[in-house]
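Down below are the structures I want you to see.
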Structure I
Amino acid sequence: MRMEPLTENISSHKYFIFSGFSELGTLKSFVSIPFLILLIVSVFANSLLIYVIISQRSLHSPMYILIACMAFFDVSLPLLLIPNLLLNVLFDLTKISLSGCLAQMFFVHFVGTCQSTLLFWMALDRYFAICTPLYYHVQLSLPRFLKFVIPLLIRNIIMIMVVVVLAGKLSYCFNNVINHCICEHMALVELACGSTTINSLVGLLTVFLVTVYDFLCITTSYIIIFVSVLHSRTTSAKALHTCITHIIVLVISLTLVLTAFLSYRIRNSLPASGRLFVSIMYLFLPSCFNPIIYGIRTTEIRQHILSMLLSCFPKEQNRIE
């Protein structure tokens with residue numbers, strides 16, 4: 001009879017509780033306001049961007065298709081995660097199973113890798129458009145472009161699957177309280193009662209093989225592009241303008257990631273809720289900024305959006321008359 005409690009103590013937890021923003025007490029519910037605003041802006045802006053690109057045949061080119069893919073991944077994170085965050089902070093529905101946590105972890109990190117890889121594909125698209133304009137449509141034909149797409153997607157899936165599987169094999173026997181609002185890799189792994197050295201090394205390797213590799217490729221491609229622009233007077237201003245738009249999106253994304261990274265390195269200067277808020281915002285803010293940047297700076301998209309919005313007013317006036 002005395003052995004049963006001991007068995008329960010050393011058994012691995014199958015359910016976990018999110019403790020994010022718990023230190024705010026009654027003020028916790030106010031955190032839902034920025035989450036709700038982010039959800040509304042992200043869903044509206046990205047849905048509008050996707051609709052315009054799909055509905056306009058003139059936008060059915062590789063560059064705009066990549067922008068639509070980016071909008072799809074941008075909206076997927078807030079659409080599937082923010083409702084859970086709202087339930088967490090408003091109604092204290094903080095419980096999640098281990099399998100549910102691992103599934104959420106895979107989704108969060110896989111979308112993050114896809115966003116990084118999409119920025120690389122966009123840089124590749126601009127490289128072909130500016131450096132080899134005569135062969136642009138040949139290089140970006142579907143069979144050839146899939147040679148760039150499929151290997152990187154397989155890389156992302158394999159790396160994230162390894163990270164998630166290794167996290168699922170750990171024993172969580174001491175603590176089942178996750179100091180976060182979502183299942184990030186290290187937020188869960190730090191609760192394990194065994195050695196997590198392999199998990200940390202694989203997580204670091206994933207960062208280098210995905211994020212760092214993509215960033216180095218993006219940087220190299222843009223260096224080649226700008227060198228080509230300096231040596232050529234025939235470069236399309238339109239292609240270069242789009243290139244700068246991608247760079248703006250990249251800089252914003254890197255700034256948010258760096259801010260979140262630094263927030264965890266200055267723990268003594270920031271309260272726990274502040275660090276948590278920053279770590280969540282870096283996931284969701286790009287989903288609001290990216291469609292606005294593309295909508296404002298990409299002339300064709302901006303013109304189609306304006307014409308679509310302006311076409312609604314005459315119809316409304318006719319109904320009133």
Structure II
Amino acid sequence: MVSFRYYQSGDEKGIVELWNECLLRDPLTQKRFRNLVLLDANFDPLGLRVAIEGGKIIGCLYAIRRLLPMAGTELEPENGWIPFFFVHPDIRRTGVGDKLMKDGLEFLAANGRKNAFFASYAPNYILPGLDEEAYPEGYAFLLKEGFEKQYSPVAMDRSLVGFTPSSDVLELKAKREKEGYTFLTAEDKDIYEVIQFAKNVFNPDWGRAIREGILQGLPLHRILIARDNEKLVGFCIYGGYEGIPERFGPFGVGPDQQGKGLGKILLNECLKNMRAEGLHGAWFLWTGEKSSAGYLYKKTGFEVTRKFHVMKKSL
């Protein structure tokens with residue numbers, strides 16, 4: 001007989017073991033589960049639902065809402081997230097997943113949430129959305145449960161073997177430097193400014209990622225800063241998420257400075273530095289394929305490796 005409850009201490013091993021049986025394209029270590037789930041400031045055990053049969057965890061769904069503001073006092077009181085769910089292959093289509101989802105959504109609704117998203121939660125998302133190609137059953141399940149597709153970000157990768165910036169990039173960099181632009185690795189004097197720039201111009205999560213990355217040992221030489229004379233106008237980072245050196249981003253150029261090729265220069269400089277460290281590849285999880293950033297990545301040799309669907313259900 002299947003029973004349902006929320007997380008209890010000691011469930012971690014069973015959850016991760018089942019995760020790795022179900023989500024074959026995205027295996028997880030105990031350490032990453034600890035860091036991304038249990039140590040998340042927004043973690044509430046009532047939202048981590050499990051199904052039990054014969055003393056073993058056979059299904060899991062995680063629902064979360066914001067307890068700690070990403071920036072300022074903003075708690076996004078209408079929004080909640082389902083970052084992951086999975087059911088043992090032998091138990092699927094028996095109603096276990098439906099019950100877990102019902103309990104997870106009721107948890108969010110009971111806490112005043114009006115919208116549930118899969119899976120665009122920050123800061124500790126594991127994947128940005130549902131990979132339909134990898135998990136067609138999961139995609140069909142979300143559609144059946146009333147979730148609707150919002151947009152489809154892509155993950156991209158680029159080999160760094162033999163990478164060198166092209167001559168036109170080097171010429172563009174020299175031209176911009178003559179105009180007063182600089183492209184340098186960060187120092188302590190840049191930290192506050194780049195965090196504020198990332199947070200206020202782009203996304204609060206980007207500022208958090210830089211701050212926490214440095215606290216967790218991100219070397220400052222992995223942060224590139226672009227300035228127009230003294231004004232900070234862009235930045236580029238690698239190794240900032242989970243300490244993974246090959247993971248690229250965040251990366252941005254101020255809106256008032258776009259169209260000058262500063263992003264192209266920063267991206268190529270960053271990839272050159274990654275190669276100088278001996279890294280063999282660069283990758284990231286989330287960009288719009290048709291966005292200006294997406295086009296820049298493709299022109300720089302990145303290829304789409306996965307596509308995800310961010311999905312939403314009104315509660």
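The numbers here are math on the coordinates, done by the rules we state, and not lab data. As the structure is a prediction and not an experimental result, all values here were calculated from the model. Cβ atoms are built from the backbone, for glycine too; each structure is taken alone.
Thinking only about FRET efficiency 1/(1 + (r/R0)^6) of positions 30 and 78 (r between Cβ atoms, R0 = 25 Å, to 0.05), which of I, II has the largest value?
Once FRET efficiency 1/(1 + (r/R0)^6) of positions 30 and 78 (r between Cβ atoms, R0 = 25 Å, to 0.05) is tallied for I, II, the winner is I.
Where does the value 20 come from, among I, II, when relative contact order in percent (Cα under 8 Å, 6 or more apart) is the thing being computed?
II
As an exercise: helix-only ellipticity at 222 nm (-39500 (n - 2.57) for each DSSP H run of 4 or more, over all residues; to 500), calculated from one structure in I, II, equals -24500. Which structure is it?
I
Assuming 15.9 is mean count of other Cβ atoms within 10 Å over residues 110-117 as calculated from a single structure, say which of I, II it is.
II
Out of I, II, which structure matches 39, 22, 14 when semi-axes √(5λ) of the Cα gyration tensor in Å, for residues 38-181 alone is calculated?
II
22.0 is what came out when Kirkwood radius over Cα pairs in Å was calculated for one structure; which of I, II is it?
Traced to structure I.
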